[in-house]
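Read-outs throughout are calculated quantities, based only on the coordinates presented, and are distinct from any laboratory measurement. Note that this is a predicted model, so its numbers are computed, not measured. Cβ atoms are built from the backbone, for glycine too; each structure is taken alone.
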Structure P
Amino acid sequence: MSTPAGPLYLHHKLRLRSPAIVSTLSGDPSSAATQPFIPGGALRGVMAARLLANGVRGDSEEFRRLILSGDVRYLHAYPELAGERSLPSPSSWKSKKVEQGRAVDLAGFSGSIDSPVDAGDFEDLWPEEALVSVPAPFTAVSASAGARNIAAPAIGSRVHQQRDRVKGRPWKDRAEQPHGALFAYEYLEADQVFRGSIQIWPSAAADIGRIKELLGAGAILVGRSRRAGYGGEAEVEFTGQAQREYENVSESISRDVAAGESFRALLVSACVGRHPTTGQIDPIALQHELRRRLGDAATVERTRWTFETVGGFNQKWRLELPQTPAVAAGAVLVLKATSAIPTATLRAIEHEGLGERRVEGFGRVLFLEHSEDHGAIRLARVKDQGPAASGGPRQLGSPSEQNRHQIHLLEQRIVMAAARAELDRVAALDLAAQADKRPTNSLLGRLRTLFRRATGEEAAQAALANLKTWCSDGDIPGALKKNAREKLDRCTIGGVGVRQWLRGLADAGDCEAGWAALLKASGNQNTLTGLAAKSHLTSRAAAEAVLHSHSALLRVHLIDAVLGAMARLNRRGAA
């Protein structure tokens, strides 16, 4: 079998099964914004992790070839649009501010005034309307029914709270030292499909089966904040092989470029350039590198580009990657050939890419036909991809059933954590410390054995039923012996014997009645009744419902905290 002269492109479909945060640089340390695509570096990291998990050493030849050498390059996965991998929207496309369904192509305007012109002629040099950026970051590879489809992935946002255990909210002290924080997370919603490609050069052609085996075996994880409920669980499905990264771009050049002819270079991903003289990172170096790669057979006539800062994070080394300025994806350069340029030269540049970090998918470029026709481009906005089970258009403020369930669980966790923290404080400072004639540690330990398995509401109710029996009067079956009952009666909490105090908590019932008993037993109702107001995520009523529905579990927590605090005081020999 002969080895192909050029690289192969292993196309794949990546479907998100859970929300994903693919971090981009953000000025606020308490927030995380996501990129609207899956970077090639994320897939490269998954591949490296799979190799190491399969016993491949980091200094082995296989690891070097598949991860480090550039023989295998992991290109960005962009949202699926019309069944194909979409393109970044060209930076030269600008929508009219009053009519965003149409756009003009600034690459078709020269923008240069070489001689005085009449007011009526100026519109041929530059548009006079107020323009804004195209309202979606991705476009289809070709026109459909005379319009260019544009789309954006579904991106959600959520606020997380890290609260002070005592006050139940974030705050700052007089020295401006924060205690707790608010975090705003932006994420790619689940059940979206992205399409990407893996470029495989001839030296690694024999590893295609190995790559499919490692990436196609089970779910992969992309993105960050996995402990916060995101994780980016995804599955990869390989859809075929091709000789080009994009095969169906309608304006793609498929012939030699004649001398004097203009053509375009479209950046399919961000490009990190380095100045050939100074050696410093410089986005403008893209022009120099492009001319050099074309053998100085073309000059750059126009640039319609934007810039961004790219960085990253090495999960293995737990280190941030350097932040560098780059030309953003979608940049358009209009070039004019000074001599004939063979198609093979253009294809070689498309395969090799431009700039640095090409193994992670940076520096991808396409050469397209150029036209001076700057007439209006009709745009057709495709509905954002959303969860497949949504059953209708996504509306702000009406989350899906899955999101509502996640929010309910998050609120329950926040409210219960605040309640446990307050009960621990009440138990140690207001109850155990003021108790008179504490029981022995052996009796305290025996009582606490009832609560070892009380991790849920039903188990807590069963533990309280057993405690009620233990604290009963008389020698009934299952009750504590008379000597133990007398020890508990001699110890008082707030003027009430401990056995009576325990029995009041155990015999209260469920829900609101149990919550009322908890307030009475704590002896400090103000802080407990304010929990719902300070700790709710959606509404105070929802937080109160959480507290009332877990009254047995909270009563068990208070009892166990009081008994544990008494035992600690006994061990320290406190009076």
Structure Q
Amino acid sequence: MDVREKIKLLPHSPGVYRYYDSEWTVIYVGKAKDLSKRVAQYFVPPERLNTKTRILVSKIADLQYSVVDTEADALLLENNLIKQYKPKYNILLKDSKTYPWICVTSDEFPKVFLTRRVERNGSRYFGPYSSVMHAKALLEFFSASYPLRTCKYKIDSAAILRGKYRPCLDFHLGKCKGCCIGGISQQEYMGYIDEIVHLLTSGPADIIRRYKERMQQAAAELDFETAQACKDRIALLQQHYSHSIITAAKDNDVDVFSLVFESQQAFGNFLRVRGGSIVQSLNLGFRMVIEEDQASVLSSFIAEIESKFGALSKEVLVPFLPDVTIEGVDFRIPVRGDKLALLTLSNKNAKEFRFNSLKQREHTDPDEYHAAVLEELRKALGMKVLPEHMECFDNSNIQGTNPVASCVVFRGGVPSKKDYRRFKIKTVVGANDYASMKEVVNRRYSRMLQEAPEDLPQLIVIDGGKGQLDFAWQALSELGITDRLTVVGLAKRLEEVIRVGDPYPLFIDRNSQALKLLQQIRDEAHRFGITFHRNLRSKAQISSALREIPGVGERTEQRLLMHFGSVARIAAAPLGQLSDIVGPALANKIKNSLNDERRDLQ
């Protein structure tokens, strides 16, 4: 598929995109708040691009992307991939900077400071932080809350006993308790460090709570400047603080696999994590000629990745166990924490890859695409047969006036507009949606049973909740055809599927094509019904203005409207023009009646 066609399928989600040249070499890695909009900015008329960007675009042969949860994650993943691939055009177009970490040293009296270099010296690192302001705000909080040392001394018990150091200004200002002179025990000091580590690993809830207490205290003391500073700090922490699943600074290296199955196909995503950072991400699709066990497909996926990227990590995260064992590799199914978050992210990318593949087939092989969506819908609703023929009903009225209903028909997953039907409500008085639904369903299928009983739909969708569904079911029961089809209601507020006799609604995955198809047929029924209702209201308004005039019938009304275009133009037309069409006597009646009505409205 052409790159420009792929752009149309990109999601409106944060993520990272990668451009490849004709030799399948990564030539550029970029981040985006909205992948679809950002990538489209490259493929505009050449005169709108600078020289370097035009050269980059001319080399692009293909693209891939990875979706993430937040912009911060996209920023960090972009940084990792740039370091991994060292793309040629990233050097030309941007600077691949290194992000800051908070370091807690391994000294007897540890220091806490900001650094951009991670070293294997026994120190603990937390981050990286996409916002330097966020990292500095945390350090300022720690400095204000805990008596931490900032000096460069190598402090240990022996140096303290020898009296090697003299206290610095921080000690006299009360910011430090004087580790260098034995002013605080190592046990008490480590208590502060342990609490800081807990805050860094468990989130900002405690920090925000303390800032709120300080803000309230400052406000009570009328120290509004301090209160505002605390408020700003709370907002900063709430906006930027996140425990990133992209880069959890740990010594462990892991590989992550996830698979999403769709009929005879599987869509997989692979993430390689090194030093706590994602350095590789790849999507692969599998077509199964015969039915395969899921564990077997996962084993094939793992083998393909090994052939591309070499040996696996000692720890591999999977959604279920493969049907093979590999020496030195521990396959794990995470149930909580950062590792579960990594597997969830991988699964999100696999689902996005599946969605993208289906959308590609919508253009390249529409029959196969619609068949896959219908199969997904059949499974979601627990139907025995494929819903090749679907019909949806919707009522439309305003305060009981001109009540109408619509029925739209989908065949093979696409609209069949020649089969659409409109209904004027005949037996129901006032705005009674339930009774109107029963009338329309009864009229529709009683006639179908007479004219084409073999053409009954496999699935009927009712636009509405339990009430509308129950009355539609009553109509079908009276016709004796409830065992020949499936009927469901689709409530718009939560997009929940209501089933007859089931007190609990069915929630279909919001990202699934099955739900999107139900929404499409529901929205089409609503559009078709609203259009019909508007036309009836317009005709009623015209009739009320012209038909009430003595001597004006349907033909006269049509001649006037065809000539002048509207009632307002008829009222404004000279008497002579009206006389040429309807004669002087009737022209005077029309002119006087319309002018009297206009005066009444003023």
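Who wins on mean count of other Cβ atoms within 10 Å over residues 174-181 among P, Q, i.e. which is largest?
Q
Suppose you compute P(r) over Cα pairs in 10 Å bins from 0, in percent, for residues 406-509 alone for every structure in P, Q: which one lands on 14, 46, 35, 5? Each step should come with its number before you reach the end.
Values: P: 13, 39, 34, 10, 3; Q: 14, 46, 35, 5.
Derived from Q, not from the others.
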note = The value 5, 15, 19, 17, 12, 9, 8, 7, 5, 2, 0 for P(r) over Cα pairs in 10 Å bins from 0, in percent, for residues 198-485 alone, derived from one of P, Q, belongs to structure P
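For relative contact order in percent (Cα under 8 Å, 6 or more apart), which of P, Q scores largest?
Largest one: structure P.
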note = Comparing mean count of other Cβ atoms within 10 Å over residues 446-453 across structures P, Q, the largest value goes to P
inquiry  = If log10 I(q)/I(0) by the Debye sum over Cα atoms at q = 0.06 Å⁻¹ is calculated from each of P, Q, which structure is the one that comes out at -0.56?
reply    = Q
message = Using distance in nm of label points 7 Å out along Cα→Cβ at positions 270 and 342 for the comparison, can you identify which of P, Q gives the largest number?
response = P
key: For -8500 (helix-only ellipticity at 222 nm (-39500 (n - 2.57) for each DSSP H run of 4 or more, over all residues; to 500), calculated) the corresponding structure among P, Q   = P
